[in-house]
Structure formats: C-alpha cells, structure tokens
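Below are structures written as structure tokens.
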Structure I
Amino acid sequence: MNSLASTEQITATWVVVILYMVVILFFVVRGALRVKSISDYALGSITFSPLAVGLALAASMTSAATFIINPGFIALYGLSGVLSFGIVMPLAIFVSLTLMTKRFRKSGSNVKALTMAQWMGKMYNSNAYAIFFAFLSLLLITFIVLICVGLTQVLSSALNLEPFWVLLGVVVFVFGYMMFGGANSMVYTNAIQATLMFIVAIVLLSSGTEFFDNGISGFMSELKEIGPHYASWTNPDSFLFRDYFEIIFCQIVIGIAIVCQPHIITKSLLLKDEKDVNKYLIYGIIVLAVFFQVVVVGLFARLKFPELTVNGAAIPMDGIVSAYVVSEFSVYVTILVVLGLISAGLSTLEGLIQSLSTTLTADLIKPIFGKSFSADEIKRSKQEILVNKLVIVFLAVVGFLLSYQQMVSPNLSVGIFAQNGVYAYFSAAFVPVFFGMFIKEAKLSTVFTASVVAVVVHFSVYYGKFMPYMKETVNNPGIASTIALLVSVAVGLILHFGRRKAHV
C-alpha cells in the first residue's frame, strides 16, 4: 500500500481520532440518558436552537459525497463537473429546500409523523403505503455504503492501515454508538461536525491559491493543458457531464427532488417553534453554499497529480482527495482536514442510520409484527427500542459487506452505486411529498401508482440502457432518475386531473 503519510502524521492522527471518538461518546451517553421511547430517538426530547438544527441540516446534507467522492469526479472530468455539482445542483436544492421545508413542516407537525414513511401513510391514510415506503427506504443503504467507503479511504491513507480493518472499525464504532443516542445526541454531534467541516472547507478551498499565481487566466491555462475538454463547461469524454441536458436540466430536476429524503426534509420537525424556521433555513443554506464549493478541490488535486498516480501506482477515484490532503498539508493541518472529512462522513451517516432504523422499526416491523409487541406502554417502548438496536446491527452487517465489495471492485466509483439507490428512492418519494403539500385531495391510488412507476422507470432506464446516453460501461444514474421523475409527475398529474374531470 503506497502511503504518503509520515510517521509523525500517523501518530498525531491516531491521538486526535481517539480524542474525537471520546467527545462523540460523551454526547451519545448524554443523549442516551434521555431516550425513553422511539419518539425520543427519532425527534429528540430537547428544544434545539435554529442554529444547531441549521448546522445539523448542512452537515447531514453534505456528506462524504461532497467532501471526498464528488471532488474525485471533478479531478477526472474538470470544469463541467464544477458547473454540475457546485453551481446548478446547489441552487436547485436551495429553492426546493425553502419551499418544501415550510410546507412539509406544516403538514408534518399536523400529521405528527416520526419518519418519512409514516408521513406518507398518515397523509394518504394507508398503512400499506407506509410499509411500501419503509421497504423502499432500504435503497438508502447504498448511501451508507458510499460514506463508509469514503471514511475508510481517508482514514486508511492518514493512518497507513489496511482498508479492511479501518472499514471494520468505522462500522463497529458508528453503528455501535448510534444504537443509543438518536436525535438527542445527533443534533449536537452534527453541530460540532458542521463547525469542523466549515473550517476544513475554507482550508481546502484556500489550498489552491498556489495555482492562481498568474491569475484566473493562468489557472485556466493549467487546466487546459490536462486535456481537450477539461477546461470547458461540457465534457463529451465523461459519462456524467457530456452536455447541458446532463449538467443543467437533469441536475435541476434532481436538486429539486433530492430534498425528499428522510434525513433532510424531517430536520425541520426538530424545531419546536414555527418562528425559528426562517433562521434555520438561512443558517443552513449559508453553510451549505460553502460546503458545495469543496468540489473545486478536485481541480487542485488534478493539478497536483496530473497523471493521477502516486509512486507509479494509479490513485483510485475515491481516494484522490485523501491522497491530495495527505501530500498537500503539514502534519497539524492534515489532522484538522482529516477530522473535517471524517465529520463530513459521520454527520450524514448518523442521520441515515437514525432515520433508516426508525423507519424500519416503526413502519415495517411494527405494523407487520405488531401483535408480538406488549400491550403495556412502558414494556412496548422498551421492546421497540430493542428492535431498533437489532435493526442497526442488521444495517451494520449489510453496510460492511457491501462497502467492502465496493472497495474491492467498484464500477469506477462507489458514487455511482450510491446515486443509483438514493436517486431511485427520492424519485419514488417526490410525487407523494409534492402532491401532499401542494395539491389538495390527491388520492392514494394516484400517488401509489406514481411511486411504483418512478421505481420501475428508473431501474428500467438504467439497466435496460434504453437511451443513447445509457450505452456506456458506466452510466449516469441522474439521467435514469430525471426520466423517472418526469414520467412519475406526468402519470400523477394525468391520474389526478383525469379523475377530477370524470367527477365534474
């Protein structure tokens, strides 16, 4: 294994990582003492400030994908990726987040839902629909895998350890402490992580100043030397940024729909006071705007490693940022950056484990095996918390096995694997969430059909390779998701307005 880390870096990183683990465990123990029910685990039993929740939102929306994986795509394909991941998608997300949060919070607090699947079930008065969405939420395991791989790449580079053991350590530690704390500890750990991530984002973005010695034109000249399309806004040689349909249209559609993920849209339910929503959105969006720019670091990494090799060995795409960090910074700055990258991963991983385990417990296992739970409320709460812990163990085992498989034989990047699962999930979630908030009297059969159509279309386009865009060895899940979203919305609108006309 080629290591760029010095012995001093390795030792210092060990010390700081252990300290970081102790701080997290302190908050977990503090939070766990207040968890008396599955509701406390899901939404917390404490009143949180809009700043803390805004930071938690920023931390859980920008994960290892933003800080570790996506800059790798930019390192490979250039400016077209910056336009796509750094400009178009964030703008679409900010608009969608603002509109959706206010509507969802209104209906979410009226509906009294702990999870996205529960919200669906209550909104459309159907247990079957809630169970369907709880089952679909298993697709989010692909995102857990992306984060585990990203964290492993960073830590194995910084500590010069075999990735297998690092992955095992990450899974045991994170899934272990998430069995106890839930939202009470998560909002605080997320706020600390977001603060660290903010500092690290600034450090990473300022690390490229050396490439601007001759101004922006000098920087652009260096990018042009890398390849014919590297410094253009489209890159026909890539499979993600070939033209403006992929870069702009698809990313706007996905940016709008991406907010329909449980660990994002349900964050606003942590605020007890309606007046705090605007502050929460302002804090969250300002911090997110900085985080999304970290993809630019991919350009710096490519200028640092023009051939994308270290000591003659090719750097895997998911390891480019780790290699850049370890080679670019002094010992102490490297440690700070490594901590920030770990925070980027952990913050979203915690949110995913918390929302996914709550969904599987409350919306899949409880409705199906409800008769096995005690009639006594205190006993039932204890049983639910135990089931929730067992679900987290299940997620840990599946997450570990899939992460190891993605590290050994990725299809270019774990990012593609994760996008395929996550995009399919929110493609199915978009119509029911949007209709539930903006279209009155939408029928269950309409949104159920639209959700099923979205999943079928997404995977048919991706694996059936139906479009000219989908004929490559590695395909863009964003195109499959865009088509799925458009068809799903069209089906939903036709069924809704067609039914209303029939009744007129």
Structure II
Amino acid sequence: MKSHREFYIGGRWVAASGATMLPVIDPATETPFAEITLAGSADVDAAVAAARGAFDGYARTSRRERIELLEALIEEYRKRHDEMAEAISQEMGAPIELARRAQAAAGLDHLQQALAVLRDYRFDHFINDALITREPVGVCGFITPWNWPMNQIACKVGPALATGCTMVLKPSEVAPISALLFSEMVHAAGIPAGVYNMINGDGPGAGEALARHPDIDMVSFTGSTRAGVLVAKAAADTVKRVHQELGGKSPNILLDDADFDSAVPRSVRSCFGNSGQSCNAPTRLLVPRARHDEVVALARKAAEAVHVGPPRAAGTTMGPVVSAVQFERIQKLIGIAIAEGATLVTGGPGRPDGLERGYYVRPTIFADVNNEMTIAREEVFGPVLAIIPYDSEEEAIAIANDTPYGLSSYITSGNRERARRIARRMRAGMVHLNGAPLDSAVPFGGYKQSGNGRECGVFGFEDFLEVKAVFGHGREGVAA
C-alpha cells in the first residue's frame, strides 16, 4: 500500500505538517490500496501563500507564454492518459473502458478547450472612450469531487491557467490518486512555482479553511448542494467570488410522439452511466400515462442487460459505487421508495447476485412514482431510475420543473419544433433534445439549488476574469 505524505506546494513536493492519515479504499474490493495525509491549517496557509506569492508575476504573463504552458501540460497528460485511467478506475470504481474513454479523456478535453479559447479570446474592447479589460480574478481555491475527478479538476485548472490565475486544489479525499498524478504532470510541464498547488484533506478541515481563507479571491466548488451551502457560508465573510456546481434531479420527458423503442433504453443507460454517479443524470423519466406499462417493460429489459461487475473485468458496463457511505445512502433511499408505495420493477435492495464484496448496487427501476415521493425529490447518486406518468404536456412541464434543482433536463420527441418549444420552458441550465450529448465548448451549470456560474468553453473561461473599466483611456495603442 503506497503512502502519500506530501503535498505539491510552491513548485515542489513538501511534507505535510501533520500526521493524520486516511486510507484510500478500492470500492471494488472494500480494501485500502493507498493512504494520504490530511492537510491541517498550516498546510492550507502554506499553499495559499505560495499561490499569492506567484500571482502578480503569473497574472502579467503574455497570452503566448500561457499557450505554451497549456500545450506542455496537454502533452504530459497525453503521455500518461492510460495511467490516469487506471488510477481513476481503482479509486472510484469506474469500469476501465469508461475510465479510458470518458473519465481520463474528459481531463484532456477540458485542457484542450481552455487552450482553444485562450488562442482567440478578446481580453480588451471599448465602450465609447472607456477601455473594458478582463483580468485574472486572483488566487483560486478549487474543491473537487470524486465522481468525475479529472473532468472537474481540468475544467477548473485549465481556464485558471489560461486566464493568469494561481490556485490551490483540494481534490476529494475519497478519490485523491488521480489528482496526485495530475500534479506530477503539472510539474513536468514546467508550470511556474506557486501557480498550481495541491493539498489533500477533507471538507470540514481543508475545504472549509480554503473557502474561508482571506487570501483566496475565488472558490470554485463541485459537489453536493448541502456541502455547497457550507462552502458559501464559509466564504461569505470575505465576500469572495463563489462558483458552485451542485446537485441535480434531472427530468427526462418522453413525449407521446417519441420513438420509445430507442428512447427508453437510451434513457436507462444514461441514468445508470458511471453507476448513476453523475449530477446531471436523467433520474426522473416522465412518460405518457397511457404508455406507462410499455415504458416499464422496455426499461426493465434495458436495466437487466446492464453487466455489473469488477471494473477491470471484460464486459463490465457498471462498476461499484464509490464508498460504503454512498452504498448505504442508496440502500436507504431504495427502502424509502418501497415503503412509500413506488412499484419496484427491477433491482432493489442489496448487491447483485454473485457480488458479495464491493460496493455494488443493483440497477434499480421504480414505476408508478409521483413527484411527491422521496425517490423523485432527493438526489440518489446511484443507479436508480424513477418512472413518473403524466396526463398532458402541460403536466409534464410542471412536474419537470417541480424540483429545487435545475441542472439539466432531457426531452425526446419526433417533432423537433415541439421539443424546442418545451426546452424554452425548462427551468434548468441545460436541455438535451433527442439524446444530444454534452459538448465541452458549451456552458455547463444549473439554475436554483444546482449552483451558480458556468464551466466549460468561453463561459467557464470568463468566470475566472474580473471586468475593469478604464475611463478616458482612448482607443489608440490597445491590441485585441
């Protein structure tokens, strides 16, 4: 078992100030395969001081210098892509093919996207005689989750590097190995000392200290809405910018003119992808009441085709959930759904047959759900789908929007204009029509308790910039 007792601070690996260790558990076996030291306040202070000390110089680097640094980091990432996939698979349980194709690949994609935006971004423009310029927001604190570790690290670090910010990263203590590997890439790429710093730690310790720290100008957090509230409260006294990408309970409306034979299996696969551990998963499937039973049969068939197994085993399409805590929460919510009268279509409590060890969950579908049931209101963050019948298009829209969340929504229709019209009425930051996938150039983020701010592309880039107006500047001598 490898012991990771150092943090990356000021361009080098330094010993942690304390000795509190935390095991890193392989969710497929329930056994530790590594351990990390948890940061204390002295480690947070040291990392923030390094970032603060590096900020003035890095903020004044040229576009060309930052392009070259991002190109170098992208090259290092490419070299170790497969190693990154292996780390992610072991630390959070993603099937190895998913880890290669999506999990590790997402990190590279976000770095490339930050580079693409940087190449052409216009930092300066004019309003009348005033120069409007965009400058780096400052020292950033990043608190990232375990479910898509490189996706969330890279979509913060990439644009921060591109805009001239410095940063301190605290990855999830549940899945920290990928972040350690990423930090090695940063070092090999020659990112200037202090620009990027990484500490390990838990939320109540390092995360809160980072959000509260007076020398942090912006905190960007991805995780649960509950934890996001705590981050915002910790940050409030210093009036720093707070960017949050939080939970979701995304509706998936199948209209009566949809091709159900293709739409229903796609909906099930999308809900169960990454073992259901995605904030934008379409977990509420809204269907015409007259076709409810037809949908149930199609959904059951799709769910029972999911191959749950060890992440590195051939043919596995769904691995374990990440931890004992997550496993128990999912089991509790499955039990509540049964007690509240939802019809269990397939799956249910316990592990799949033949998997007695590991945090494996049965792919589970409930039918005859109404939007007042717990299973339709709370984010399960596991492979659990709720099928909700509706009687009219208006009722479907009302049910879809009847949630405290507003991250994503999905609409499937044989009439594209009809789908477009309904999309306008969704109270969500993202709407997918007829199975359209995500695009890393397009803003990712939500309404309501799903957070604030946007990640990805130019919108994510601009979240790391402040806007300055210089009155009386004049238009001469300013490059775009």
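Derivation of every value follows stated rules applied to the coordinates shown; laboratory data play no part. Computed from a prediction, not measured in an experiment: that's the story for all the values here. Cβ atoms are built from the backbone, for glycine too; each structure is taken alone.
If we compute relative contact order in percent (Cα under 8 Å, 6 or more apart) for structures I, II, which one ends up with the highest value? Going through I, II one by one, relative contact order in percent (Cα under 8 Å, 6 or more apart) peaks for structure I.
One of I, II was used to compute Rg and Dmax of the Cα atoms in Å, for residues 146-225 alone, and the answer was 18.3, 53. Which one was it?
Working: I: 18.3, 53; II: 12.2, 36.
The correct label is I.
Could you tell me which structure in I, II was used to calculate helix-only ellipticity at 222 nm (-39500 (n - 2.57) for each DSSP H run of 4 or more, over all residues; to 500) as -11500?
Details: I: -23000; II: -11500.
Clearly, the read-out refers to II.
Can you tell which of I, II yields 15.4 when mean count of other Cβ atoms within 10 Å over residues 234-241 is derived from it?
Numbers: I: 21.2; II: 15.4.
Structure II accounts for this read-out.
Comparing distance in nm of label points 7 Å out along Cα→Cβ at positions 74 and 130 across structures I, II, which is largest? All intermediate terms of the calculation are to be shown ahead of the outcome.
Values: I: 4.2; II: 3.6.
Looking at the calculated values, the largest one is I.
Consider the structures I, II: one of them gives 3.0 for distance in nm of label points 7 Å out along Cα→Cβ at positions 282 and 362 as calculated from the coordinates. Say which. That value comes from structure I.
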